[in-house]
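There are structures below to look over.
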Structure 1
């Protein structure tokens, strides 16, 4: 069987890797590089070169079994991982004193940890409630605002800080974040252990998240990969499809997999008869564009260095934006800041990029769940974040596994990976 995969992000590359050697695979990527939102750039500091992520950053090997086993299969070891305590500072207004400074363990020195009080109770409750929403499979239609409004009055006065967390992640206003699916929006912040001591650890690939994408591409034996080849349209071709790219390529395939943003996939399906239901569902997923910059100066950081955290979020004019500090993990004062809505800019910018993120509104989550199972009868599949209610590296890879199970259930790589995951 000849399989056409459109999109060279982690889901498309994982699927190509799983099918490689079992089917004839062609992968088309619109950009001149692979990895999608996993983009890493080299940065020099104190005589060392570090791979710093502009887009996708940390992972969680302990709770991401597919990611962990796939990375091992590709030759990554514990030496390729950099782990540090995850800490967080939340500030209302760029010049204000932090409203929240998380604990950082017994070696924190003079760190001005937020004392017991309503802010601490609100953050603690948010982590434990988010974990409970996942465990009890809270209805995706319940919004974050509905649940926060039911909390006690003293804690409710600080729920803007809670809504600021998914707002920064998804590039929406703090008010819009209240309308997101609570289960989906809070998932990245779930913590079954109250943050009384060190925060949850964050783990990075030493060479950056893009190193995993590069390893997947480098381990392809027979698959054809074409970068700089955006897909223009999908059309029927007998019992299969023709994939028409914008650089003059025509690729005839027996099965097609669109590992694309929902709106981009929708555009390519316009010429395809019988795809109206798919196009409607794809049209229900809204997007925001976020701009990030890697810089050397401590732009976006608290004035008091003792309050610096790995994640520093500032609420300003209804928006919420974050600066990530790589000091604890890389031993270098390198920073990545969201700049989409900030009026000022860092002075020592090393790199800049923009990424699109899907908003997990209840309507969008319902659509994404429908899309996860759509198109299989005619061998037209969707993969990636347009099929997963929660957007993580693990979810992207899991979506690729789901498609691979349909197209090549006996593929050696698929069976080996599934055996490893089941063995956990």
Structure 2
């Protein structure tokens, strides 16, 4: 495992919430360097390298978080940020590498609980948590300042990971997230900090869905050294087939957002499980000739949006416009494979954050998730933020989560961990 130097975090952290929302991930950072080759024998979660990203004082944290419109009352410490490169697997189980952001408080004792924060939709690898202009998203910064370790995986194909991102491939997002926790445990230990078993799983948008699935795997014992302590996902597309996909067609998801999400999903899933033989089968001209190149990890969200139409009617062929509203065959199987993240019974506290005003991931996703959990004997507290939009929901949820995690940590204090 190697360690390299990098610029200070205080200069790198922006007031934007971690490239989480669709049109807010517009970092001007240069593309990261090619990742190291994974030794074929490296077990999953092996830490391969650590790059320090620098220090932010508590005053820096308060200034940055407050400047992003988030209540910074939970900030207690300064933070130190690192980029981790680690061994993991592809969607088909082959060895690969991925990167993640680790943020540690500069206080809070030697034993730290962990927040896993999984990020929302980004297409440009340089906007991932560990490689963007901001060395930490706002949530990671605030949660760590409150006295917890924070692990924010970049996912496969983003950050310094090779290849393209398998967008909404839930299984590989979870395996990369579990392996990031393993690598973070090693990195923290090398710095004299012990990560306790407790993990708070949260995430925004795409990351909200990943957080629910990660919580399920931790509860099933995917990594015995960690146990799920609480779930607090934010505005996740938990019900793609029943809520998110219909909302793209009926107007509940605003036009350009829906076009972006849908195109990204089809291109990424087609790379894994062929849905169409030629882009022209699914996409109208002139978009059919450009969609695959746009989602290569080297284009920022704004660049992509500018080269796509404003509506799904303009984007899709007549056949695929109909097929996506009535999925069958391979498409239906892909949806089933990545849906169902709420179909289990968490035995930990659960909070689901949402808003009626969200036109990226409509509130119906959260309602569906809460109902599914209840049907399995679990209870989720739904926190709705009225007319807040997608990003506004994240801003309010982050502050709420930071306070909640602090209370849960205090309740746990003094018990074996």
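Throughout, read-outs are computed from the coordinates displayed, never taken from laboratory work. Just so you know, these numbers come straight off a predicted model, no measurement behind them. Cβ atoms are built from the backbone, for glycine too; each structure is taken alone.
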0.5 is what came out when distance in nm of label points 7 Å out along Cα→Cβ at positions 237 and 261 was calculated for one structure; which of 1, 2 is it? 2
The highest value of mean count of other Cβ atoms within 10 Å over residues 117-124 among the shown structures 1, 2 is in 2
Can you rank 1, 2 by FRET efficiency 1/(1 + (r/R0)^6) of positions 45 and 165 (r between Cβ atoms, R0 = 25 Å, to 0.05) and just name the one with the largest value? 2
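If you work out mean count of other Cβ atoms within 10 Å over residues 309-316 for 1, 2, which one comes out largest? Numbers along the way, then the final one.
Values: 1: 23.0; 2: 17.0.
Greatest value across 1, 2: structure 1.
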Of the structures labelled 1, 2, which one yields 4, 21, 31, 26, 13, 4, 0 when P(r) over Cα pairs in 10 Å bins from 0, in percent is computed from its coordinates? 1
Entry that produces 16 once relative contact order in percent (Cα under 8 Å, 6 or more apart) is calculated, selected from 1, 2: 2
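Taking distance in nm of label points 7 Å out along Cα→Cβ at positions 101 and 173 as the criterion, which structure among 1, 2 has the greatest value? Before the final figure, lay out each step's value.
Working: 1: 3.2; 2: 1.7.
Going through 1, 2 one by one, distance in nm of label points 7 Å out along Cα→Cβ at positions 101 and 173 peaks for structure 1.
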If helix-only ellipticity at 222 nm (-39500 (n - 2.57) for each DSSP H run of 4 or more, over all residues; to 500) is computed and equals -10500, the structure in 1, 2: 2
